[in-house]
Structure formats: C-alpha cells, structure tokens
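Rule-based calculations on the coordinates, nothing more; no lab input. Note that the coordinates shown come from a computational prediction; the quantities given were computed from them, not determined experimentally. Cβ atoms are built from the backbone, for glycine too; each structure is taken alone.
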Structure 1
C-alpha cells in the first residue's frame, strides 16, 4: 500500500480516467458504505467471496496471506448479522490484507477501528453470523449493482470506492 501522500485519490483517478468511467472499465460503488478501521485509504487487487449470513469463509480467507489484496465480501446486503468483527480485522492486518469491503455488516467497531486496515460496510450490527463455511470464493460478484471480479483493482478513500479492471495511474 502506498503511503498516504502517494495514494491515488479516487477523485483524481475519476478525473484522470473519465474515458474508463464512460466505457465501464472503471466503476464507482454507490455511496452507501461506512468507513471503519484506522486506514481511511486503501487499494489493491480484489479477492472475492459470495456468502449469506455465514462468515466461515471470511475467516479461512483472512487466515491466508493477503499480499496487499482487498477482500470483497458479497453478503447479499444483509443487515441481520455481522460478517466481520474485531478478531477478523486483527487477522486481516496480521496477514497483510489492504482492506475489506463488506456488502453487509461489521461488529466490534472499536476493535476494527484500532486495526491498521481499511474496512467499508453498510452498517454495524452486534449480532454475529453463523460459521458453517458456506459460500463461494474467487467468483465475480455484484455489489450494489457494480460487478467486481477477482483481480480487479479496488481504490477506497473518504470520497468513495472505485473498481477498475486494471491498476490505474494518474
């Protein structure tokens, strides 16, 4: 992850790549995500999960080396339970994940906010999920109408979250 001063800001990326926005190879997630974690800016290639109210695969994925990737979790937008909590945020930080995008909820927000990782989620919810391990990994997901495939680039900061088909430069 680049230092904050070298980070590619989402506004600058949108300005520099208007043609990619127009053709759809640069997409913007709707502004429905709240920011958690000590890192307000993060970027990296996407690793994807599709699951529903079951975070077993989230744990097993975050137990692997993140290598600067961003875990994108399509939790179906459920607001009934949390898919990421403080323990998983610590695990993500320890294993080198750049960030986590959750189309669903998080919990233990004070613990998440103490971690040097960026997290975006729809809301906080104190109820934990089941842990059966169901779901799919490394599949194309659609979050809030935006398609995200494994390996595509995620850029997140205070202004929003971008999904790019390839790494971008300004």
Structure 2
C-alpha cells in the first residue's frame, strides 16, 4: 500500500515519464499524458508515494455526456511501477480518486479497460453512452462505467472529451 496519495505537481512529471514506459512497455502513453497536462483541461491527477518515491499515478479527465449537465470523468491512464504492482497501489489511487470526485459532485465515471480489473471497482458494461470514436468489436466489453451518486445511471449520449482524448488511436488499435 502507498504511504501517501496526493495530487500531482509539475515536479512529478519527470518521474512519471520514467514510470509509464516501465508500467506499459508495449504502449506509449506519454504523448497522451503530456497532452493532458499541457492542455489545461480539467483533470484530477494523483500520485502514490512509498518509501519517499512516486510509485503510481492515475488521471481522471472531466468529460461531458452529450448536452446533459451530468458531471462525469474518464478514468485513465493509471500506472504502477512493475516492482510495486499487485500491492494495492492502483486500487488505492482509483478509490481515492472516486472519493475526491464524489466530493466535487461528479456522478459518473467511464473507463476503457480490462473488465476483469475494473469490475472490482464497480464498473459494468456501458451501452447508453458512446465513445467519441467507434470502438472495435474486440474492445467493446472494455467500455464501462459506474455511478458515484444517484441520478446518473440513466444518462445517454455521446461522450464529449477534451482535445487530448479526441484522437481515434486512443479508442481503437492503430490501422
């Protein structure tokens, strides 16, 4: 478990640039991370510390569902160093994010990821809110959501994302 979870600061970025390639050796998430931080879009970015070092990171990006006024967020990416995985750090980051977002009246969280992993956080298949780009059939089970408060479960429409997320390759494998 992490000793501390806190909001990230600019001085964390060089550490995150080292963390993500280790956590995702087959996927380059650094361009997305750089774009998210540079864009000025509304984010909740948390880091986990253990033994005085940053060992994990998660980002929640504020999004819209169509023209509704439902406050929503998109979860991802989340990364934990390989030597610290399976110790509850990713879970602690995600759960802390849920708590902080609930305090800000965010009522719905979306994620495109492994259902076996995200299901343990209360995520389930999402069919009423569609992604900005069509998801390939083999990834459809990965499009999931969960509610943080009443009243957001019946929302439908297209997810409206800030520019860093508005790239087809983030929603489908490269052609």
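Below are the figures for this structure:
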{"read-out": "Which of 1, 2 leads on FRET efficiency 1/(1 + (r/R0)^6) of positions 65 and 145 (r between Cβ atoms, R0 = 25 Å, to 0.05), largest value", "value": "2"}
{"read-out": "Among 1, 2, which structure scores highest (criterion: distance in nm of label points 7 Å out along Cα→Cβ at positions 97 and 121)", "value": "1"}
{"read-out": "Mean projected area of the Cα convex hull in nm² - highest-scoring structure of 1, 2", "value": "2"}
{"read-out": "Identity of the structure behind 22 (criterion: relative contact order in percent (Cα under 8 Å, 6 or more apart), calculated), options 1, 2", "value": "2"}
